[in-house]
1. Hey, helix-only ellipticity at 222 nm (-39500 (n - 2.57) for each DSSP H run of 4 or more, over all residues; to 500) derived from one of P, Q reads -5000; which structure?
2. For structures P, Q, calculate distance in nm of label points 7 Å out along Cα→Cβ at positions 45 and 61 and state which one comes out highest.
3. If you rank structures P, Q by Cα Rg over 2.2 N^0.38 Å, which sits at the top with the largest value?
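Where a number appears in this text, it was derived from the coordinates with a stated rule and is not lab data. This is a predicted model, so every value here is computed, not measured. Cβ atoms are built from the backbone, for glycine too; each structure is taken alone.
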Structure P
Amino acid sequence: MDEVDTTRATWRKSTRSNGSGDCVEVADDLSGGVGLRDSKNPTGPVLTFTPKSWTTFLEGLKAQPSTKPQS
């Protein structure tokens, strides 16, 4: 995917964020793509996905077993 301008993106934290600081933010309002970044480093690198690649990525994550610590 070509470089995407993320300067006007609206970023939101993952619904899976747990307050430990290990969070990612998603911007799905990019022209032709979806951005993913580390919330601790908002000026750092951004992974960009085509909409189809993003859907495939999410489906792959959902297919993985849960990694939540057992209580």
Structure Q
Amino acid sequence: MQPDEKIMARLKPGCICQGIKLIRLLDALESGAKTFEEVAAITGIGQGDCGGKRCRAKVEQLLNRKKRPEDEQVF
């Protein structure tokens, strides 16, 4: 992750309902989480009013991004 991306991730929401920033989701993925359920267990996302409908899509997007080669990644 580029330094600018890390700064932006500290500001962007990862889970609006729980008030969890995107950087926590990224940290969970870097720590080895491979599914939404694993990210949720580490970060506490998915337990808000929407039941994970909003943040699940974000995690799936991040998981797909992680699977792509570096030169194809788009944030």
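1. Going label by label, the one that fits is P.
2. Biggest value here belongs to P.
3. For this comparison of Cα Rg over 2.2 N^0.38 Å, the top structure is P.
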